[in-house]
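Just so it is clear, none of the values below were taken in a lab; they were calculated from the coordinates. All values reported here derive from a predicted model rather than from experimental measurement. Cβ atoms are built from the backbone, for glycine too; each structure is taken alone.
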Structure P
Amino acid sequence: MFEKSRDIGHEGLVLKDPDSRYYPGKRGRYWIKLKKELDTIDAVIVAAEYGHGKRAAVLSDYTFAVRDENDNNNNNQLKTIGKAYSGLTDDEINKITKKLKSIMIKDYGYRMIVRPEIILEIAFDSIQKSDRHDSGFALRFPRIKNIRTDKTVMDIDTLLKIKQIYEKQAYLISKNIIHTNNK
């Protein structure tokens, strides 16, 4: 059932105790989401923010971008696609914080803009249209899988790949809607 759900464009399944009640806006211990990443992309950190709680002293929230290979005004301009803050160990965050401070372009106190040098592999569950990011898209539930020391900015993924993943996902969803309406 999980694979069928994914094949028609859903994020996954919700598993629940058949006798449990639904409470809007509240997570219950009798309902769990079963999801799997849709895909991964390689993106570059363009901005970083200090975290909260135990991460208040380190840069742990990363805004990342992909290349826009079709931008005629600025060859391979970077376009933001999301922000992630989970997936790295404390040691990795400490090392990245040190590196980010060394490549800082502008410091706003809580947030800094950095030279695009640190490449991350980002996993996500889906892509949606977004006015928040200049790419026009946002990754849903992004999380960091790896730090890609083997790649440069020229090796990161492109906006074209994002559009292709989005269109495939949208096609699957529309196919399901058409199928559902024909029942």
Structure Q
Amino acid sequence: MRLLNEADIPFRQIVADIEEREDLHPDPFRLAVILAEMKAKAVSDQTDADEVILGCDTIVVLKGEILGKPESPEHAFTILSKLVGNRHTVCSAVALRSPTGNVSSAYELTDVIFKFIAPEDLRKYIASGEPLDKAGAYGIQRRGGFLVDRYMGNVDNVIGLPMTLLNRLAGELELA
């Protein structure tokens, strides 16, 4: 939402009620696209006839393993402990759905390397509550930025909405 506000793109948020299952596709990057498309479709009956729908999904992948949203603070600790000192890939997928049902979708990848962080610092971060609703149990745009040593790619992608990709897809979307 922050990135859309910063870009002065008017929007309203509708949370899609879908089951985000990892078994929909074996390729985690294609899975992110499928979930973004499902989210866009799931809210289509709640939008006005002239609205373009944006569906997004972000997946964190470490050595082939999808690290989703944590189910508890202890699960967040497990996820973050795996990421500490390692390189992982953040995949954000975007799906735009026109009022006529046409869909334009794709994903973007960014590699992120975490610093070595002491377990007590991970627990303090988890106690803030921030990681509990985020893929990979962190948000680079807020407190979680302290975890990151460096990233290769677009930071907007790690935040969850790659704006360059969104602009490209908007140009490709057939509205008629």
Structure R
Amino acid sequence: MLLTEPIVLENAHVRLEPLTPEHAGDLAAAREGLDYAWYTSVPEDVPDEIDRRLAERDAGRMNPWVVMAGERAMGMTTFCNIDQASRHVEIGYTWLSPAVQRTAVNTAAKLLLLGHAFDACEAIAVEFRTHWHNRQSRAAIERLGAKQDGILRNHRLGPDGSLRDTVVYSILPHEWPAVRLGLQSRLDRR
């Protein structure tokens, strides 16, 4: 299976659906309260961000999903920086409504995405990247079982011109069984 193929992924806690413009209203409501998160990929203009992600999908660089909790869109996530020939992918551009943060939603979504990448798409590595200052994201990535590969210093400029140091993590196929067990165990305790 291709990393770029649109597919619905679902478990008892969350449903990941291919992102469409019809999700804009729920996503605009879900982003309320996230203005403090200057170091994340929370969009200011949801319809524009949907268009951007869909253009990246059409170019073969991204596979975007909407994160559904119940019947409402509560955030977005993607396979990005897709290198299909090498079966390498990054999970990123993820944001979730404050209403579902610190619930089973993120853990369940990552279990689905990692399972799809490793089991269905035979990925050789799944990468995560986050801003150095995004301590909440760094802690969440580390709780997944990802290992820190390093820090890309002055990696890029932010929208306001500030310099971003990017922390890079990854999970490899031989690590996936233990990561899967850890994620399933966390979900079983909820």
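Quick notes on this structure:
- For mean count of other Cβ atoms within 10 Å over residues 55-62 computed as 15.1, the structure of P, Q, R it came from: R
- Test item: P(r) over Cα pairs in 5 Å bins from 0, in percent, for residues 63-118 alone calculated as 4, 19, 30, 24, 13, 7, 3, 1, pick one of P, Q, R: R
- For 6, 18, 21, 17, 8, 7, 7, 9, 6, 1 (P(r) over Cα pairs in 5 Å bins from 0, in percent, for residues 47-86 alone, calculated) the corresponding structure among P, Q, R: Q
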